[in-house]
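No value in this document is a laboratory result; all are computed from the given coordinates. These numbers come from a predicted model, not from an experiment. Cβ atoms are built from the backbone, for glycine too; each structure is taken alone.
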Structure P
Amino acid sequence: MIHGFAGRIADLTDLGRWLNRDGYVVSGIRLAGHGTNVHDLHHSSVDDWMASIRTGLDRTDHRLPVFTIGESMGALLALRLARENKRIQGIVALAPPFVVRHGRRNAVFSPLLPPALRMRKQWVKPAMVASHRQRGSLLEVTVGAYRRLQQLIREERAALSHTHVPVLAMFATHDYLTDPRSANFIRRTLPPHRLQTIMFPDSVHHLIQISDKQRLYQPIQAFIGKNVNAGLFSTND
């Protein structure tokens, strides 16, 4: 399980417990530069984030099939991992940001903004930033770190067609970061037999916060169970 940009693995804990009760071994990956402070995030890179995931994967039992569940940026990293490691047999992508809302994108790409400039969402109060920082979730990031996320988005858009494992992609209609056009993009890029998409009209970016969690959990559980039992994606391929 891979958390999102400036997020924390605790965001996915409830889903992990749900799957564990169904007999799955669940491992949460804390990405480099996350869970501490804005300075660490600013000085981390996509390569550092991928190194965290590879280390986590190496610690799992190599005899077991592996599915990755990634939220937001974590979904993009999961797609990259699946292209380089044949142990990955399926991906659950929660709100993958193939297209980003215009306001956020245009602000970060402005050449007038220095990379070290800190940003926070307009609706976030300073006290909330401090509270989340204590829990390891950063609602405050730097322009440079966000630009690295944008670079990852561009690279994963270009590479998506090379995804050869089943993908369950879930999107929120009222997402403040991932533009709903991301769903159209992945549908155009991946063949129907390899892709399942689900839209949640009453949710926002963090799908894991949906009130009726079974609506989110049950399709994930079914997707993993179906592809484990199908036995179509052997680690020996």
Structure Q
Amino acid sequence: MEKTESKIRFGLIGKNIDYSFSKVYFTKKFKALKLDHYTYENFDFQEISELENVLKNNQNIKGFNITIPYKEAIIPYVSAMDAIAKEIGAINTIKITTEGIKGYNTDYYGFQKAIEPLLENHHTFALILGTGGASKAVAYVFKILGISYKFVSRKAENDQFSYSDLNQKILDKYTIIVNCTPLGTYPNMERKPEIPYQYISPKHLLFDLIYNPEKTTFLLAGEAQGAQIKNGETMLEQQAEKAWEIWNE
């Protein structure tokens, strides 16, 4: 096993992350930049509390990306939060410094960079499928872009829609639909959010935060109705670059 004592280490914290975009992306980046002493690893935690032990026993870790299901659970473990991460209420990047652990959100940056070029004048109302940490970053972007949004979850709470609420009238109005759930990701690629796809039209924009597969069942169902579609790869690339910028500040 490769010794890591002399390495500058970064990694991804998540659950069941055998394959990750981040590890592949940063490993390629380090190679291109000839940063042979940098490594990027997956830290597959069953509980977020495992972070304490990892940090206690490893002095050379400089930063982490955070993925499902820990973007909110990580908050008690940071000593400070960036103002945007605080407003969003979710963290997907942490920087480890001599002053402590600081939390950031780069999901919002990646999402904004990915969706903004696709927006048209009629895209004024959005549905956000799911209510986890990533959905909060999506909501933040819609807020700063002046796009009205509603969350959709299994149970309608706090002025949300439930999936069973969705009908033609709602879908005619809400022409942006963003999937922030893990439904459709590899290996369970046949799954998709339960929305009435028959009411999707060419005026709709469907965005899926998932990148593997390239076209999820959600996106394929939208494409079949003539909708514009976009997967999560650009968002991931952009949020990764923003994290790299933070780690090197």
Structure R
Amino acid sequence: MRIIRLLLEFDGTDFHGWQHQPGLRTVQGVLTETLESMTRESHLLRSSSRTDAGVHARAMPVMFKTERDIPFRGIVRGLNGALPRDIAVLDAKEMPADWDPRWNSVGKIYLYRIRTASIPSAHEARFVWHMPRPLNVEAMQEGAGHLIGTHDFSAFRAAECDSVSTERNMWAVDVIRLEDEVHVRVHANAFMRNMVRILVGTLVEVGVGRFAPGDVAEILASGDRTKAGRTAPPQGLCLQEVFYE
């Protein structure tokens, strides 16, 4: 039995997230159907993350098991030849028998894009949150500094999140202005449901002056989701990279 890791890129706009849901188009569902058609085997795919509906990925590790001896190049070419245009397999690699894309992960980077120009972009609309107003990036970065370190991030998770532990180690939160966009880049050991989107929504409240930078520390300490900002819309979020030892 071979353990194969795929590196997956997808535009999440037309998917109801990663996880299989009966009657709905999901990344896991489409990839499983395509893989089973190619290998003539049944597969239970595992991924590093369970992305929400509308969220994208640039390099998501996905695992499957197979007894077929298809070479890696054949796996990549065969899947890309059959998958829809909004999913691409970037790489295939054999892994040790005990490897798991989720539990062996030691860190992830997400990028959130906000477009602040007055005119929306037709080309980028699927990948940015259009907010046509100025944002104080310096204040946002000051607020983001309070998130660095190991904390209980209960105030920054969705009500329906089922994570047993709410403690996470946040290594970096960078807020960067690039012409007509503001990018929020977060790097942590792991994330909870909607965590990045709530962090971004809270930092945007700082950027427009509704919250002071110091309020972020108070929200974090409170553990109260109702004190944090809105949940930023999904289309601006992309899983950039997943790290392993």
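Numbers at a glance
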read-out: Top of P, Q, R by distance in nm of label points 7 Å out along Cα→Cβ at positions 198 and 214, largest first; value: Q
read-out: Identity of the structure behind -12500 (criterion: helix-only ellipticity at 222 nm (-39500 (n - 2.57) for each DSSP H run of 4 or more, over all residues; to 500), calculated), options P, Q, R; value: P
